[in-house]
Structure P
Amino acid sequence: MTVLSVNLNKIALIRNSRDTSIPDVVEAAKTCIEAGCSGITVHPRPDQRHVRVDDVYRLAEFLSDYPEIEFNIEGNPEAGPEPNGYPGFLALIEAVKPAQCTLVPDDPYQLTSDHGWDIERDATKLTGYARQLHSWGSRVSVFLDADPAQLQQAPMTGIDRIELYTGPYAAAANLNQGNAAIKPFAETAQLAEALGIGVNAGHDLNLENLAAFKQGIPNLLEVSIGHALVTDALWMGLDTAVKRYLQCLE
């Protein structure tokens, strides 16, 4: 079974375009949960341009009443404190202790995440992060490009899952080349399973390409989707959009 975690970053981005509290990320989370999603994802960046630190705390408090719903926080563990009130990524994780922490090697100036970790180069670093996050009770997932070679050292790091960066697959699917593009993702997912590592995926997945990706990755545990889902919600409503994405995963 593949579960859906809804990324609320774009809900917060709309709110931040005005000096207002609407749309409210907690109300959005409630709607998504009532529509059937299994998780809520946020990626609080150091400049707080969309999801803010206080959003993370409010969501954590709200989700404490929904123990069956996974709270997944994404970010770069190397991001330190900022004058704007951002406490640093690891400090935020220690305070909130989400069910899952997804480590993403983005820098503060990136528009969005666009590449995965180099596990061969960063194995020692990732081992330390995994040990620390496990001590706080969080499952550890790392953002990864579709490359089986990157998994050779993954078991020794102690990570629990990988999140496949699906941007290249989505770009190929837009050109009707998705069937060919899915091969490295399937190979990476198969090796991860053989090594005892779970497989998540995310980035640019949408109603047009999600079902085919799910079919090509039979051991896919979770997808995290935000931009496309929130965009679809503008036309069909958030409740309906969540349900449509869940249908793609059936």
Structure Q
Amino acid sequence: MLEVNTIHFSLDGKKILDGISARFESRKIHGIIGPNGSGKSTLLKNICRIWEPQSGSIVINGVDYTEIPRKELSTLVTLVPQNTAIGFPISVFDIVSMGRNPHLGRFEGLRQKDREIIERALRQTNIYALKDRNINELSGGEGQLAIIARAIATEASLILLDEPTSELDVKHSLEIVKVLDEFKEQNKTILVSIHDLNLARNFCDTISILCHGKLFYSGTPEDAFSEENIREVFQVHMREYRHNDTTFLDFYR
């Protein structure tokens, strides 16, 4: 589904991504972890072509994404950004309907099919009852779910999420994880940068660790969260223990 081949990216003269190569398959949640400033958000922005690597290539469904027209690319890949604040009053329904824009012609309004897709996205994220509310009146978790519903409405097969559970309570974090699991069953490829390492350990199918702009590790969560990896990358020690088939990570200096 997605291949990242030796990409390099610099911003204002500072190298942020340094020769990263990885392959991400469909029907999996791929977690991307690393310290602050390691390049996680930058990698996602390169994959959705907000930015483009100075060298290397990004291939989606076997095609270099620079050969895919921008509008078509926006039907294939969508990003849920880290900052989802909306600076103007707008209803939840209208926010989610923006996900249909890549499928509409110029000046074309929503069709019945589009409205059905929007309503399905609202129901999938359990915010249908909020569809007429001003998004700025919602809680942080509800607002995040609305932005995820917008991503669902695009029908993109590659979904990128940048710290989707950041600053959310446990209830909304688990709701988002449930939605991501449903994405897998729809044959989608999910890449999620995540700061909650316990969440990443238990719910991601693969883990890629970034450190200083390089790919430090890519593989199974079991091997990713070794005490040696965590100590070298995050500069802390870690203990792992299990309870009722759930793995818990304990970090200490």
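Given a computed value of -0.36 for log10 I(q)/I(0) by the Debye sum over Cα atoms at q = 0.12 Å⁻¹, for residues 101-172 alone, which structure among P, Q does it belong to? Provide the component values of the computation, followed by the final result.
Working: P: -0.32; Q: -0.36.
Source structure: Q.
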Of the structures P, Q, the one that 20 was derived from, the read-out being relative contact order in percent (Cα under 8 Å, 6 or more apart): P
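With mean projected area of the Cα convex hull in nm² as the yardstick, tell me which of P, Q scores highest.
On the way: P: 12.6; Q: 14.6.
Largest value of mean projected area of the Cα convex hull in nm²: Q.
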Given that helix-only ellipticity at 222 nm (-39500 (n - 2.57) for each DSSP H run of 4 or more, over all residues; to 500), derived from a single structure, equals -9500, which label among P, Q identifies that structure? Q
One of P, Q was used to calculate distance in nm of label points 7 Å out along Cα→Cβ at positions 5 and 125, giving 3.4; which? Q
Upon calculation of distance in nm of label points 7 Å out along Cα→Cβ at positions 77 and 189 from the atomic coordinates, which of the structures P, Q produces 0.9? Q
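Among the shown structures P, Q, from which was the value 2.4 of distance in nm of label points 7 Å out along Cα→Cβ at positions 61 and 229 calculated? Could the numbers behind the result be given before it?
Values: P: 2.4; Q: 3.1.
Going label by label, the one that fits is P.
FYI, it's all coordinate maths here, none of it is from the lab. Being a predicted model, the structure only gives us computed values, none of them experimental. Cβ atoms are built from the backbone, for glycine too; each structure is taken alone.
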